[in-house]
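Asks: Structures for review follow.
Here, each number is a calculation from the coordinates, and none is a lab measurement. Just so you know, these numbers come straight off a predicted model, no measurement behind them.
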Structure I
């Protein structure tokens, strides 16, 4: 398994196009091993993966080995212990989030590289260059709007890191679990998206944060402001997911075709505010149960 992991890691590091594909299946051999061996043996393999990462790619590749090795360990352990897919997803998201934060902190501490700030500065410079090429002046309102957007992104970094971890974990599960199933590993399955339901407590947390925001009115730039904004962003995203899940349920209830489902998904992105409200209503008033009672 370590040999396959090393080959995939080499592809990720040194082969441009295939490396992108290999990136998403990099944890596959380690998941396979962890799902069929004890935790002690899996830890030895994790240490071996980290050592190989260092030998193959140097210090830069070590965080990659740690991230995918620890992720594979958790996924494999979850499969071995018959966890449901949601629990594996949440655990994997947590592990990826920790690795993202560690990588971000270490890049600043040891290499003096702030990937977020550098990317935002580069985007800002590119935008100004485009304005100059088009012969337009740097209007003060445009500059203020751009600076506000950059400030908002920096404030929302914790929530964005969480989003990156969740999307990464979901992609790795979606890509690797079918392969594991073909290899004879019994993997759990998600419920259909139309059956996804958040706990009702999420709605109460959302309402509580809204009330705190209105009462406290935290000053921009404070820790309280940053914390509330990030929690609110995460909860709003969850409400949007709930709303989209209801739309899928309604489409199935009405017997609509998959083409209509694709159209609903595309249209929902520019209308996230409405989708979010729909999610709140569904969670608070049990819209699905009401529809099923009528039928």
Structure II
């Protein structure tokens, strides 16, 4: 069974999760004989901001995968499939103005435009032997708007090999499909990696405190923010999440809510300077290595 380190972020973006995860993976690769598997259960990248990187990753992995997990896999020496290490991935895009103008609501368009919408989302399922099949859900109104989205080579080369494709037309259909596929996709990949790894480094999504049920098997919890690493005992951390959910059933569990409820076991300063940062992460990784034995 793998020893599991969970890394969460205190900000929606740029908390430093991937940087510290990469440093930790590098440390164990150089200083142990353990098989290390990075794992990012859920991820999303936006075409408007990362188009060239998405094209590059798609060419390398023959699928849509997280930019973060691609970076972490490049640091490991094992041959974990990217779609096992990253079972659920969204390719996002911004809202299309004409869609909301036709609906007669500029306010709906403006609210959507501030965020992003899923264009394509992949759910990959893994059996005990590591064989996979993938289901893709596709935003039909946006995908069929060829004036907006015309890179058929990038998308349809991936969709051709799908085990299943489902189209959704609105948020309600999107969430319904997520509830159908999300949990099994993540859990099957997690079980495979847990069985075939000595160490798993799980990177969360944005500032989610609990992106999937499998994180409850974590042995170490690290929450990262600018200049800080907060270390939590797993039982304290998940008790805080359960207490929050008991009161706020319809709100997502974020790392900020955990910080409000429960104190960390330890807080470390995380320097901006690369050499100093590596020294801090190395000390922490050595502590984890001693715990593993």
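Asks: I, II: which one has relative contact order in percent (Cα under 8 Å, 6 or more apart), as calculated, at 28?
Replies: Structure II accounts for this read-out.
Asks: Work out the source of -27500 here, i.e. which of I, II gives that when helix-only ellipticity at 222 nm (-39500 (n - 2.57) for each DSSP H run of 4 or more, over all residues; to 500) is computed.
Replies: Derived from I, not from the others.
Asks: Can you tell which of I, II yields 33, 23, 18 when semi-axes √(5λ) of the Cα gyration tensor in Å is derived from it?
Replies: II
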